[in-house]
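Derivation of every value follows stated rules applied to the coordinates shown; laboratory data play no part. These numbers were taken from a predicted model, which means no experiment stands behind them. Cβ atoms are built from the backbone, for glycine too; each structure is taken alone.
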Structure 1
Amino acid sequence: MTEVTGILAQLNDECSKFTIECVSTEVHAAMERINQTEPEKTEKQNLLIVCKTYEENGEDTFCVEADDIAEWEKRRASKSEQPEEIGDEMLTFMDTDAIFDAAKAVDVPTKYAIEFCEWKDILSWKLAELSIAWYGLEFCLARVLWEMVFFGVEPEKMEKAVERIKNSLDEAKKELESDNAPRAYKNFEDVVKEILGDDYDENWYPEEEREKDRRNLAIASYKCCKEYERIIKSEVQV
C-alpha cells in the first residue's frame, strides 16, 4: 500500500497546481500559438464533432475524415431503407447483448482522436454545425482546445509523448520476435486489492451491480452512436 499511497499523494500535488491562474496562463499560451499557426490548405475538409456520450453527462470530441464521409454517403445511398431508431422504452425491455449488437449495427464513419494531430491540420477542419447548435460554440471550442493541448501547448511535449508510445511498441515487438515470455501484468482484481487493502472483500463488486453497469454501458453506447449519426447526417444532408 505504500507505493499506492505515494502515487495518490503525487497526484494530489499535481492537481493542486491546476489553479485558475495556471489554467489561464495555459489558455493564453495556446491562443497565442493558434494565432501564429497557418491552417493547412486542403481540398478535402475533415469534420470536427463534439458529441454527447450519455456516460455521466460526458462529451466526446473527434475527427471524421472527408474520404470516410464520402464513402459513408455512398453506402447509405445504396441501401433501400435504414433501420428504425430504438426508443428509450424499447431499450428497457431489450436484452443487454442485443443492445450492444444494435450499437454495433449503427453505420457511422470511423472517428479519430485528435490529440496527436498537427495544429495546422486541426485549424483547417470544419466544426459540425449541429454540435454548435446543441452545445454552443464556446463549449465546442473549449472541448477542441482541450484535446489540442492534451500533452501541453509546446509541440515538443506531443513529440515526446509520441516517442514514448513508439518505444513501448518497439519493445513489445522485440519481445514477440524473440519469443520471450510476455510481461506479467496485474489484472483488475489485483489492482483493486492493492487500493482497498484491508477493506477489500471478494464481494466488493456484486454480480447484479456489474450487470447493471454493463447494461447502462450498452444503452449509452447505442444512444451515443445514434447521436453521432444524427450529427453526421445533418452535415451531408442525406
Structure 2
Amino acid sequence: MPYFDLPLSHALRQFTAAAHERAERSTFVDDLLGGRLHARALADLLVESYPIYAALEAGLESHGSHPAVAGLDDPGLRRRAALAHDLAGHLDAATHAAVLAGTHPFADATRAYVASLADPLALVGHHYVRYLGDLSGGQVIARLAGRHYGVRPEVLTFYDFASLGPIKPYKDAYRARLDALVLTRAERGRVLDAAAEAFALNSALFAELGRRHAPAADDPRAAGLVGAGLAGAGLSSIGA
C-alpha cells in the first residue's frame, strides 16, 4: 500500500482524507460557525472536549517513555489546563466541578472517544488529529466565537497557542517530528487507523451535539450572549 511508502505526515493526510471531509461537513459545526446556534452550544463543545483531552494527556504522561510518544509529544500543546480555565467562565460552579471530576453526564460519543485512547500508537494518531486541528481550524472557531457569540478571548484560551510562536513553522516542525518516528509496518498501520478513528469519533460527537442543539434563527439569543463567558446562561443542564 502506498501509505507505507510515504512520509508519515503525508500518509496520515491521505489516509484520513475521506474521514476528515466527513467531519468537516458536520451540520453542527456549520451551524456553530455560522452563528445559527445558541451560545451554549459552544460551551457544550468545550465541555465534551474536556474528558477527551484529559484522557489523551494522561496517556501521553503514562506512556512518555514510548519512543513514538516521546518523539512527538510537546507539553506546550497540551490543552487540559486551558479547557479547565475556560470552562470556569462558561459554566456554573457545580457543573464546572462535575466536568473536571468526570461525573458530568457526557455524551455517548465522548465516552467512546475516551475509550479509544488505549495505547501509545493510538495516542500518536489522535495526537496528530487533535492538536494539528486545534492549530488550524481551532483558530477559526475562536475568531468566529467572538464574532457571533460575543465570547471574549479570556475564556477561549483553549485556542491560544501564542506560546509556541508562529503557527506555520511550528506545524512544519511537527510534521517533521512525525516523519522522523521509527515505526514498523504494523505500528504505522496502527497510527493510521487511530487517526482515521479520531475523525470518525469527531463526526459522531458532532452528530450528537447537532441533535442536542438545533438552529433557532427566530430566537434573538442565537446571535450570542455578550460577556466574559456564559456563566449564568442555564448551562447546568448541559449533557442532560
Which of 1, 2 leads on relative contact order in percent (Cα under 8 Å, 6 or more apart), largest value: 2
Computed 21.8 for Kirkwood radius over Cα pairs in Å - originating structure among 1, 2: 1
FRET efficiency 1/(1 + (r/R0)^6) of positions 35 and 99 (r between Cβ atoms, R0 = 25 Å, to 0.05) - highest-scoring structure of 1, 2: 2
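When distance in nm of label points 7 Å out along Cα→Cβ at positions 51 and 139 is compared over structures 1, 2, which one is greatest?
2
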Structure from which 0.60 was derived, FRET efficiency 1/(1 + (r/R0)^6) of positions 83 and 131 (r between Cβ atoms, R0 = 25 Å, to 0.05), options 1, 2: 1
